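Below, each structure is written out as C-alpha cells.
Here, each number is a calculation from the coordinates, and none is a lab measurement. For clarity, every value in this text was computed on a predicted model and none was experimentally measured. Cβ atoms are built from the backbone, for glycine too; each structure is taken alone.
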Structure 1
Amino acid sequence: MNATTPCQTTRLAETLERAVRESAEQERRRIGQQLHNHLSQLLVGAAFGAKALADRLPAASPEAAAAQDLARLINSAVNETRVIVRGLNSADRPTLKKR
C-alpha cells in the first residue's frame with residue numbers, strides 16, 4: 001500500500017499549485033506576446049492604410065472623412081490592445097493564493 005503522510009500531501013499540493021501558477025503565467029506571457037507581435041502590428045498597418053487612403057482622397061469628401069474615422073477607430077483598437085497586453089504582463093494582476 002502506498003500511503004502518504006499529511007506533510008507529503010501538503011508538499012504535493014504546494015508543488016501542484018506552483019506548477020499551475022507558473023503555467024498560467026507562461027500562458028499569459030505567450031498570449032500577450034502574440035497580441036503585441038501579431039494583432040497590434042496588423043492593426044497599425046490597417047491604420048496607416050486608412051490614413052494613406054484618406055490623404056489621397058479629396059480633403060472635403062465624405063470618403064476622406066470616413067477613412068480618417070476608420071484610422072482613428074483602428075488606432076483606438078491598437079491602444080486597447082496595448083492596455084490588454086500590459087494587464088497580462090502586469091505584476092499587479094490577481095494570482096492564485098499561496099498557502
Structure 2
Amino acid sequence: MLTVLTRTCLSSLFSSAVPVADSGTALSVLDVCQSAVGVVAPLYGGFLLSRLGVQAQPAIAAGHYALLLGLSAAVIARNARSARGAQPSKQKAA
C-alpha cells in the first residue's frame with residue numbers, strides 16, 4: 001500500500017516538474033529506476049546484514065540516512081545557486 005502511494009506521489013511530482021513534451025520520458029525513467037531499486041535494494045541489504053550482522057543494522061540505516069541527507073542538501077544548494085544566477089540582478093540607479 002505504501003509503495004503505491006509513494007509511486008503515485010513521485011509520478012505526480014515528476015510530471016509537474018518537467019515540460020509536458022518530456023513527461024513521458026521522465027515518467028518512464030522514474031519507473032525503470034523504481035523497478036531497479038526494488039530488485040537491488042533487498043540484495044544490497046542482505047549482503048550488508050550478512051557481512052556486518054543484524055546488530056549493525058541501526059548503524060547501517062543511520063549511515064544511509066546521513067548519505068541521503070547530504071545528497072539532498074547538495075542538490076538543494078545547487079538549485080538555489082542556479083535560481084539566483086537566473087534572476088536578473090537588481091542594481092540601484094545613481
Structure 3
Amino acid sequence: MLKTDRITLYGIVIPIDWLQDGEISAVGIAGYDETVYRVINASTGIGLRSYLQKRVVVDGVIQRLGETMTIHVLNYRIDTSDPTRPHNT
C-alpha cells in the first residue's frame with residue numbers, strides 16, 4: 001500500500017548509491033530515528049549532495065511502499081540546533 005505524508009525531517013545526508021566509477025549517484029537522509037529516506041532526485045534534492053555527512057532539516061513529502069521510504073524534498077537547511085536536544089522526526 002502506498003502512503004504519502006508531508007513532514008519535516010531532521011537527519012544526516014548520506015550516500016546510498018554509487019556509479020561503477022565510485023561517483024555518488026543517490027543520497028539519502030538518515031533520520032535521527034535511524035530511518036533512511038532515499039532522496040528523489042528532483043532539482044532540490046540533488047543540491048543535498050553538497051552536504052554529505054552534514055546535519056540538515058528537510059521539508060518534503062515521503063512515500064512508503066512496504067519497507068522502502070523516499071522523500072521528495074521541497075526545501076532544506078543546515079541543522080544548527082543543539083544536537084543533544086531531541087527532535088520530533
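When Cα Rg over 2.2 N^0.38 Å, for residues 27-66 alone is computed for each of 1, 2, 3, which one produces 1.70?
1
Suppose helix-only ellipticity at 222 nm (-39500 (n - 2.57) for each DSSP H run of 4 or more, over all residues; to 500) works out to -28500; of 1, 2, 3, which structure was it derived from?
Details: 1: -26000; 2: -28500; 3: -500.
Matching structure: 2.
Matching task: 17.5 is the computed value of mean count of other Cβ atoms within 10 Å over residues 35-42. Pick the structure from 1, 2, 3.
3
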